[in-house]
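So, here's a batch of structures to check.
What follows draws every value from the coordinates through simple rules; no lab data is involved. This one's a predicted model, so the numbers in the text were calculated from it and none came from an experiment. Cβ atoms are built from the backbone, for glycine too; each structure is taken alone.
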Structure I
């Protein structure tokens, strides 16, 4: 069972991204500063740290190591079917408008963003985060498969060698493989290893420090680190990992060792919404596009706070419905059959 607060934090991270994109829908009417308008993109950084934490905790700690085959299949089933399905409307739209590119299709299908000598965005643009997720899952699967300490050293050397090659050659493949944003996953890995030995008394100070850090970035600004293209190409990814990744790690660390934030009457709902965060993340651009089309069709202009509330609230509701009606059935459909009696049991994968 995952730490309750971290599961709730997954919902918070998804909501932050949704709010940012809802504000984009209302812009420029929102009249907000750039730093405040785009701050919700930090939800991605929180997600990356949580991913490193969850995968390490579920796959390597707790007195067991996951079977590499089960782990890899579980990650694929968790990520791929829903992503492919919710990309279809964007592919259809792209073909109808003539804007679809084969390189984007290839990136979508393979999760490999370095095609044709350039960094390519997937058809559903926010899928760029999944390329890094799948890269991290592949590395974790390799560690489980080899099951020797030296493989971690090999992967670390390969990562930093790719980092150097990225600086020297500017090759898109190395921009991906040696991207500094991967440090956020590694922060989560480190947190998973130290949570049990961290005194509970430092939980709240860590969370307060993270919140103060985030507030300072809003006040003084954070440049263009929120722009995905500047992360995928590695242009500002190191700055992002330092400016947003570090406080995100402090937040996850404090959350993982803190006592439950909510009462028992609400914790179940918030944990469930945390489980639905992936559906919310993938479906909200489609909902916001539909909302924009409807408002344009009826020539209706809403005050920006109302538009942001409708965009955010509607995206959360549609995401929750997608989780219940689409994602969970898909996972049941593609879930591998249970091993025969007597086979080694494998803990359920965390979501």
Structure II
């Protein structure tokens, strides 16, 4: 599983990342009793099963919704392709069958399979159809364990691979773009020591993209930062997995140590602003606030737990304060119909719960 090093940052780094918030008081760690954990496992299983039971149909759910379902359930998911009159694996459907406005979602432009992507500042009506963020599909596919050899069918009928799509993403990389999604794709599908060049002649490694990411204030990123932090945590986790006994020896240095400190800072703030009922702040990292509704709670607390699963060790994740958040998320999901929650909210929450389930006890399936 994940064994991330909790390296103490130097004082200068703490100053660099200091937020204008109250001091983050240290809280003693505690771990839930076995009986409580067993009950929580049951609740997690029920909540996951409830979200999984949702039927996906191409005539009712946009490719964006199905892509989010893939984030949650990876390659083990089907969708009813009503045009073909039969079920298809959701990943295969997205790569070669999904349509929007009557056309396959991958459009060959300039010899590259591209996805219609919403530009920042677009009206809300433009979202939730195909892709809302640069490299969002690459992130979903990478995190789901899809290989770069997987085939993509474009609207011209030409067959591409994810490798070709990834190559285009690297060539067109801009330091000002959203970085969380890109970090997941890069960290999954390329070596950390590899360098690539963009079309404007700049050279990058994954570490360079990570360095850009940890300079940013996550409050200015999508949904207040959880996707951004997920990308940072994912890259660090994958990097440490390439280093034998990296969690114990040798210590993290340079950008990697700074990334660890960056994540630890926001873990501390998440805990500081945790609500009495176990939910996390409804205003993410902007201020301490209760979620406005059950729908809002599932979205915010689910997003929090998703990146925190990547950012903490199994031992840290078993602490009582984290389990309280998981219990609150499960209780809310189980108490109301799925229709009461947002599409993105339920699938990011299910993704978080599936990861957390593996921390507590290996799944029987």
Structure III
């Protein structure tokens, strides 16, 4: 939420976020226009070269916004109104591949058409349009666009599937990012708060899964392995049976922690073998912490999708606010791995 302070600075009023759907905002008619008219809303200086670009050979696809950055990269901007719209990443990758061979010479006519259509400037010549592109780039001795376009996904929010894919692509060397637009209705107007959300809090689960995979490889190869988090905390006397824990850390974007909701709370139950389970406040049944977390993430997903591998210790915390995983790491220190 955002807070509005009165002109005399004496009062403050909070305004909760809305949604594109509730505000009747649309991709092409509204969001694309904001980006076209003020591309720095995406968090950087861009030269918009085309909107609704549809000059793909053998394809009827339309690229929302095609721009150039200060380093001489083409930038493919893919806009989605619905945070759960699928295939935004795949579409953007396809568009990036299609324009990857574009040169300044080939881009200039499209930029000229853009200037004539949107800027209403009929006096600009093709050579002048080309020079504007070259002059915008701040690379010394710039001669040609790179062959690796960047990708910016823009939406009100991003599903776990999208964030996971984006992080994996970045690890593979693809320059792809996500910019989240949060709308707020304020005194008859709409305030848009843009946030670049890579690396994403909602993508922490992906990083957890990679870490688990690396730990498993270390175990199989005879290397050091970290003991279970709850076992460490019990042995160190940092948790005990009957202690309350809360599901509040690194939650996916579609889940908002609610303090009074029993979905997000449980009680630790120490087993005779000094293991530990969680008695869920919602149904009073006992679960392994990761099994319970997986179930909650799945049940709260708008489409009930499988969240994949889940390390519950990353997402639960003590009432003091201490995250279970981080607390165990501190207790162990970086030397102990048995």
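Among the shown structures I, II, III, from which was the value 60 of percent of Cα pairs over 15 Å apart, for residues 244-315 alone calculated? Before the final figure, lay out each step's value.
Details: I: 70; II: 60; III: 51.
Computed on structure II.
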Check: Suppose you compute helix-only ellipticity at 222 nm (-39500 (n - 2.57) for each DSSP H run of 4 or more, over all residues; to 500) for every structure in I, II, III: which one lands on -14500?
Finding: II
Checklist line | Comparison of I, II, III - label where mean projected area of the Cα convex hull in nm² is highest | finding: III
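Tell me which of I, II, III gives 4.4 when you compute distance in nm of label points 7 Å out along Cα→Cβ at positions 172 and 196. Could the numbers behind the result be given before it?
Working: I: 4.4; II: 1.2; III: 2.3.
Label of the source structure: I.
With relative contact order in percent (Cα under 8 Å, 6 or more apart) computed per structure, which member of I, II, III shows the largest figure?
Structure I comes out on top.
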